[in-house]
Structure P
Amino acid sequence: MTQTARSGPRAEATTAARTFFISGFGTALEFYDFIIYGLAAAIVFPTLFFPSLDHRMGTLVAFAAFGSGFIARPLGGIVIGHFGDRIGRKAMLLLTLLVMGASTFLIGCLPDYGNVGVTAPVLLVVLRLIQGFAAGGEWGGASLFGIENAPDNRRGLWGSFTSAGIGIGSLFGTGVFTLITLLPRQQLETWAWRVPFWLGGLLVVVGLVARSRMPQEERRTEHAPRVPILESIKRHPRHMLLAIGVAFGYNTLAYIGTIFTVTYAEERGYSYTESLLLQVAGSIAFTVAVPVMALLSDRIGRKPVVILGTLAYGAFFFAYFPMVDGHVLVLATGAYVLVNVLMAAPQGCIPAFLGEQFPNSTRYSSISATYQTGAALGGGTAATAATALFIAFDSDPIGVGLYSGAAALVLALCAWGLRETSKVPTADLGERPASGPASRTALDTLTT
C-alpha cells in the first residue's frame, strides 16, 4: 500500500500539511479573487461601472461581466492542462497563480465610468478574461497535486484540499468585504472597494513562495501524448461529457449559493453587512464540511456522497428562501449554514471523482477542460440567470428554486453515469473500468 512507503504517521502528516498549503492555498486565492468580484458586482459595480442603468439592471449587467471571466476558462484549462501533462504540474501552477494575482491587483486600480466612460467596463471585462484564462488551469493542477501525492485510501480527502481552499477563499473574501461595508457608502464607492483587490494581489506572493518549493517533477514529454486533450477525447468521450455535466451542475449550484444569495438577502431588506455576515457563517460551515464529506467518500464511495448530497441541496433551496424571508436571525443563519454544508457534499468529492476518471498521461488536460467547460456553462451564467429569473417572476424566488433543482438533477444523473473509483489503486486510474466487489458502493447496493 502507498502508506507503507511513508515513514510513519508523522511523515505522512507533514506531507499532508505541505500538500494542503500548496494546493489549498492557491485555490483559496483563486476563489478569493472570484468572490470579491462577485460581491463587488452585487454591491458597488452597478453604480461605478454601469451608472446609466437602474440598480437591478446594473446588477444584472455586472454579473454578466462577472460571467465573462468564465468564457476564457475552458481555453485556459485546455492550454495550461496541455503543458501540465507535457512538461509538468509545477511550472503551470506557478504561472496560473502569478497571472491571477496580477489581474486581481489591476482590477483594484481601474478608473470608474465617471472618469473614463465606457473604457472602464471594457477594461474590467478584459481583466476578467485574463483572470479567467489563468483560473482555467489552476483548479485542475492544484487538485491533481493533492490526488497524485495521496495514499490510495485518502485521495478524496487530499483532493478536497482545493475544495477547502474554496471555503477559505470565500471566508476571507467575504470577511474583507464585510469590514469595508462598515465604512460610509461614499468611502466604499470612492476607494474602499479597491482594497480587497489590492490585498488579493499581494497575497499571491505568499502562494508563489510555497509553490516554488514544490518538488521538481521528472520531464513528462516522453510519457504524454502529443496532444493530451485529443487523446482523452478519443479514448474517454463518455467520461468527458459526463464530467462536463457534473461541473455544470455543481458550478450552477455553487454560484447561486454564494453570489446570488447576497443579492437576494439585500432584496429582502438585509443590509450589506448583514448579508455578508450570513455568507461568512456559510463559508465557515462549508470549510468544515468539505473534508468530512471527502473522507466519507473515501470510506463509502464518491457516488453516494455526490448524488445524495446534491439531491438534498436541490430540495433544500425551496426551504432556504422562506427561512431567509422570515427575518429571524437564527433561521437565516441556519439557512446559509445548511446550504453550504449540502454544497460541500459534491464539492468535497469532485476533485478526486473527476480526476480518477482519467489516466495520468492526460489527466491535467482532461480534468481542466471538462471542469472549466462545465464551469463556463454553469457558473458563468448562474448569477445572471438567477437574477433574471428573480426579476421575471416579480421577486418571487420560485424560478430560482426550479433552476437550482434542474442543475442538481443534471449533476446527480451525470455523476451516476461515471465510474466509482474510490477503491481503484492510483496506478490503475483511467486505464480500465472499476469492477468487482471492491468497487461497489452503498448506493450501488441499493440500486441493484
Structure Q
Amino acid sequence: MVGTLGSPRTGTIDAQSRAPFGWAPLVVLFIVGLVDRIEHNLLSGVLPLIQKEWGFSDTAAGSIPTAAALAAAVVALPAGYLADRFSRTRIIAVVVFVWAIATLGSGLATGFAIFYMMRVLLAAAENIDNPAAGSLLADYYPPASRAKAYGLTRVTTYLGGVGTVLGGVLAEAFSWRTAFLIMVVPGVLTALLVWFLREPRRGELDRLVATGDAAPPTSPAAPKPEVKPPFWGQFRQVMSIPTLIFVCVGLSFLTLGLAGIFFWLPTLMVRDFGVSVGTAASLSGLITIAGTLTGTLVGSWLGRKWHGTRKGGRLLAGGGGITAGSLVLAAALSMDSIAALTVLVLVACSLMSIAIPNMTACLADVVPASSRGLGFAILQLLITAGGAFGSLVVGIASDQLGSLLSGMFILIIPMVVGGLLTLGARASFERDARKVLEDAGR
C-alpha cells in the first residue's frame, strides 16, 4: 500500500484530465486540514471554562493565539525551504504526528503556563505542513481544477468551526480537557494516512499542460536531479511576483480581523447575550460551517465562470466577496439581538468564503513549481503574522474599555483594506500566470 495513494489513474499522467492522479490526494489533504483546524478551534469553544479554572485576564487569553502565531511565523520560511527540497508527504506525516502529541499535552496540562507552551508548540508544528501541502496540490491537479482542489482544502480553515462546537459541547458535558484528549486519536490516524500518499514529481504536470503531452508516471525513488538556487536568491525571485505580494498582504489584513473577531465571538455571545457556553460555541461553529460551505460553492462556480473570461476573474470574485463580507460583518456587530447577529454573521461569512477556492489557486498559478513551497510559506508567514494580533487587540480593548465590541469594530478596517488589495492583484495576474506556463514548457 505504501506510496499507492495518488498514483496516476491510467498508468500515464494525462494533462487533459481534471484529476490525473485521482481525487484520493485531495481527500487525504482535506482530512489533514480539517483535523488541524478542528484542534486549533477547540480553544475558542472552551475558553470561558479555562479562564474560570485558572483565572487569567482577557489580555492573557488573547495573547495565546498571538504567541502561537508568532511561533508559527518563525518556522514559515524554513518550512518552505524544506517543502521545496525534501519529500512533502513525509514532512506532513511527521508534523501531523507532532500535532497529536502537543494536543495530548494541552489536555494533560496542570497549569496555565504548561497549557500556553503546548498551544505555541502546536501552532509551530501546524505551520510547517502548509507549504508542503500547497506545493503538493499544484503537482496533483492542473490549473483547470486547482480552484476546486485548493477550495476544498482551504475551506477547512472555516470548517474548523466544528472544533468550536465540539469544544463547547464536550466541555459543558464533561470537562474542557476531554475535548483535547479526544482529538489525539484522529491526529495519529491522519499521520498514518499521509504516510501512504505518493510523492509526485515537481513541475511535471505544469510541463505536460504547457506542451500537451502525456507521460508515464515517474518513480518517486528515482526523481530527475534538480539544481536548486541558493535560498535567498529563490526568495527574492518569488518576492518579485506582484500577484503574490498583493494576494498575501491582502489576506494578511483579512486574517488579522477574522482571527480576532471569530476567536472572541462565542465569548461575546455568552457575555452580551446571556447564552450558555455550549449554545454560544454551537452557534459560532455552525455559522462558520454553513457560511463557509455556501461561500465556497458560490466561489467555485464564480471562479470557474469568470476565470479566463474576465480580467483576473478569480481575484474579482474573491476580493469582491471579502470587501462586501467585511462591511456586512460590521453591520452584524451593531445588532442588539442574538438572532440578528447570527443571521448577518452567517451572510458575512458566506461572502468572504467566496475567496477560499480562488485566492490560493491564483497563487499556485503564478509561482513556478520549483518554488511553490516557498510561495505558500510566504503566504502562510504573512497571514500568520496578520492573525497573530487580532485576538490580542480585542482582548486589550476589552480590558481597557470594558467592551469586546470595541476591539472587534477596530478590526473591520483592515479587513476591508485586505479585500481591496486582493482586487488590486488583478492587474498582474494574467501576466504572471502566463510566464509560469511558458517557462514550464521550455
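Throughout, read-outs are computed from the coordinates displayed, never taken from laboratory work. None of these values were measured; they are calculated from a predicted model. Cβ atoms are built from the backbone, for glycine too; each structure is taken alone.
Can you spot which of P, Q the value 3.0 was calculated from, given it is distance in nm of label points 7 Å out along Cα→Cβ at positions 382 and 398?
Numbers: P: 2.4; Q: 3.0.
Value 3.0 for distance in nm of label points 7 Å out along Cα→Cβ at positions 382 and 398 corresponds to Q out of P, Q.
I have -0.43, -1.05 for log10 I(q)/I(0) by the Debye sum over Cα atoms at q = 0.11, 0.24 Å⁻¹, for residues 246-317 alone, calculated from one of the structures P, Q. Which structure is it? It would help to have the intermediate numbers written out before the result.
Numbers: P: -0.34, -1.17; Q: -0.43, -1.05.
It traces back to Q.
Between P, Q, which one scores greatest on mean count of other Cβ atoms within 10 Å over residues 390-397? Numbers along the way, then the final one.
On the way: P: 14.2; Q: 25.4.
Structure Q comes out on top.
If distance in nm of label points 7 Å out along Cα→Cβ at positions 126 and 254 is computed to be 1.8, which of P, Q is the source? Mind dumping the intermediate values first?
Numbers: P: 2.9; Q: 1.8.
Label of the source structure: Q.
When distance in nm of label points 7 Å out along Cα→Cβ at positions 206 and 270 is calculated, the result is 2.7; to which of the structures P, Q does this value belong?
On the way: P: 2.7; Q: 4.7.
Only structure P yields this read-out.
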